[in-house]
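Colleague: Take a look at the structures listed below.
What follows is calculated from the coordinates using simple rules that are stated; it is not laboratory data. This is a predicted model, so every value here is computed, not measured. Cβ atoms are built from the backbone, for glycine too; each structure is taken alone.
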Structure P
Amino acid sequence: METTKLSTKGQIVIPENIRSGIEIGTSFTIIRQNDLIVLKKIKGLDKKEEKEVKELNKIWKNIDEGKGVTLQKEKFLKEMNAW
């Protein structure tokens, strides 16, 4: 069993012997159930999907930092239709 700590930035270091064989930039899903936190590697993403995951992570980070934008319904729908 290994131990680690949560940093002030919300980061957790995965001990070296556990992360052996895991490439830098590997995407994970994370699930929390009470005191149990589980990381699971996401397998089978192509480069486009990996890019989308990174972009979503940036978006969620901005939202978490209060940098999200609130739009009126009409403007939101107009932007969605433009996609």
Structure Q
Amino acid sequence: MYCRPGCGACCIEISISSPIPGMPDGKPAGVRCIHLLDDYKCAIFNDPARPKVCDDYKAEPEFCGNSREEALKILYFLSH
């Protein structure tokens, strides 16, 4: 499965414990990453500074559901 255009749920609901450029303490679940653009694409997607957890995340139906709203709900449930 490929990332759904206009989704970005993983950039909001996934907790990142490692430093991110501009977010030295990472980010908690439910907080929008500062690198999530208005079109819900990652501004550092191809940057070597992109956190490993982001690089390792693979869009899968059981996590992404059928819509952005469903993905946010699924990832929220998994992270809380």
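Colleague: Of the structures P, Q, report the one carrying the highest value of distance in nm of label points 7 Å out along Cα→Cβ at positions 31 and 47.
Modeller: Structure P gives the largest value of distance in nm of label points 7 Å out along Cα→Cβ at positions 31 and 47 among P, Q.
Colleague: Taking relative contact order in percent (Cα under 8 Å, 6 or more apart) as the criterion, which structure among P, Q has the greatest value?
Modeller: Biggest value here belongs to Q.
Colleague: Another question, if that's okay. Please state which of the structures P, Q yields 19, 56, 24, 0 when P(r) over Cα pairs in 10 Å bins from 0, in percent is computed from it.
Modeller: Answer for the origin of the read-out: Q.
Colleague: With helix-only ellipticity at 222 nm (-39500 (n - 2.57) for each DSSP H run of 4 or more, over all residues; to 500) coming out at -11500, pick the structure among P, Q it was computed from.
Modeller: The structure behind it is P.
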